[in-house]
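These are the structures in question, set out in turn.
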Structure 1
């Protein structure tokens, strides 16, 4: 049998109109840059990034990396970037959990649950997020007790200053437990892939195995490598808590605000994805004896994930950009730090370029990761 001939190559022609449009854009950009440079020279301002190595001279409210006012501008920018990444990660997890749960409730059998989901979505989808942030911040500052009268739930303490919680003491061997945790998360997937490849078994791993395997790996590693176990627990000493770890009230309020705000957006995305799955599949699962939770986890959600990844991608990127509202309550994120650097160094153009570039890298990284994951899902279905 003669194999079919390949299709003829597509001839790509550059149209004259495209050349004119691109040339016009290039001329406008060159004119704008020349105008900016002339205005800066007339004002005695010399552009450049040499200021980044100079001493910052100001403090930040909280930081995840070592920083002091004597550090350089590069260090304080990295501190603000770390705060933004941490805040965005917590908000993404919180918004995803809230959105998925409310999305499931919105199509559930309970009329009260559906009305509750509709009220939640319509309320937060039609309010400005900055207004929600300010209302929650004022309510938290005035409604929560002082440090000495903090609300306590075991080793967790919440006041109008911060949330204090215990952290493990690893004495320099924490990386062993982190590796064990990573191995426990990967191992069930490897076993599942092995069973599917060599035995033709395609049944997903039970949820108990997915949760229990990391716990067993961490416990085994702590015993085999004799990793010291223990926790640093916060205790009230004087006018504040000592020990453990803390996150500021500003961080908590911003995380809750963006979590419930974008959770409403994600709930609508999940609801649309759930309703796009044919109802006959749920009825077939019930006929086979699957429970409702098994039907959702094994039949519905795998199809919904593939459908909702593009709109979820958009929500995650918007959430990362919306962390910039943290400046309204004094949280030292990237935008807040950039504003202070501009006021002290008088380098607005350079700092705006750096800030835009860092936000672009963050958003593009998340978008690329989700697009890659979606491509893998589509590739599995076409095999």
Structure 2
């Protein structure tokens, strides 16, 4: 696995200037046919105890049930937006979350001016009832928050995307009551030994989130109150440790028929057993079967449909929203940190991510696509993408 500390991952989020005559940063327009709504919700898993996932840090003296914050992105309609007073959701939802990032980069009040392209609380389009659901898992020391541009673009293609923070291995998680938890230093201090517990906990988070999709109390909190979502077959994708989480979830969970990994090394049980289900590996320029034996070993154990694509001009952190933020912030972005984002254009990587996710999961999850369509979409991004099997 490519290990990038939180300080490197988030030092690249430069602040934007505000004030008279200066516009706020604008993220690129959504690429799909649907406008997008979003909501953040707190879920409580009463079957598990909240606390650090590592053995090196004690759980609270009086532990409570595990809580998980999720962001949900979903299609809405232009009619709903026209009839309601909806505003774009902030990229950072609170001064506390912005402050966590500004501990590396500066003025949190300026970070709070960045808005997503998703409308907060807009009603879910009625056409997404029984819609297919994707669950996204962030990387170690990362956050669901810094994938908002990517996830909104995926939702604009008709998907309901649910992104949990994994408390105690996310950079920061702020719950509804204002409680804040962060990642203990011990997670990185003893990372190899902590890895199995981290991933086991993450897989349980994903399973719990999917189970919540069938829960009437959860569904009643979604704007527009859809009667149900299709949780009988769910796709899972993730970045870095989240990509490994996706692979392990596909292996463990019968109702997850396929998964996608953005640039994560594959370890543990799933690395040993492999998969019989479809799986898509997407790597950065310098992360492939030549440079990472976990990629080459895992490739040989993928017995179902498999593809491996390399996105050129990228580095590990390019699969966060960092290239997008770099481009929209312009001169406010620290020049010395540009190499942490790659040279890929921010709008272009959003197009590539949404194109691959949409075509892959249409094929393996919803039955509305094909492997030939996935290959065609990937080829359309050439020369920005190359394929492992010499498909073009």
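Looking at mean projected area of the Cα convex hull in nm², point out which structure of 1, 2 has the largest value.
Ranking 1, 2 on mean projected area of the Cα convex hull in nm², first place is 1.
One of 1, 2 was used to compute mean count of other Cβ atoms within 10 Å over residues 133-140, and the result was 16.2. Which label is that? Don't skip to the end; give the middle numbers.
Details: 1: 16.2; 2: 28.1.
This value belongs to structure 1.
If helix-only ellipticity at 222 nm (-39500 (n - 2.57) for each DSSP H run of 4 or more, over all residues; to 500) is calculated from each of 1, 2, which structure is the one that comes out at -21500?
The value was obtained from structure 1.
Comparing 1, 2, where is FRET efficiency 1/(1 + (r/R0)^6) of positions 197 and 341 (r between Cβ atoms, R0 = 35 Å, to 0.05) highest?
Top value of FRET efficiency 1/(1 + (r/R0)^6) of positions 197 and 341 (r between Cβ atoms, R0 = 35 Å, to 0.05), among 1, 2, belongs to structure 2.
Given a computed value of 17 for relative contact order in percent (Cα under 8 Å, 6 or more apart), which structure among 1, 2 does it belong to?
2
Of the structures labelled 1, 2, which one yields 13.2 when mean count of other Cβ atoms within 10 Å over residues 77-84 is computed from its coordinates? It would help to have the intermediate numbers written out before the result.
Working: 1: 21.9; 2: 13.2.
Working through the options, I get structure 2.
Every read-out reported here was derived from the displayed coordinates using simple, explicitly stated rules and does not represent laboratory data. This structure is a prediction, so every number in the text was calculated from the model and none was measured. Cβ atoms are built from the backbone, for glycine too; each structure is taken alone.
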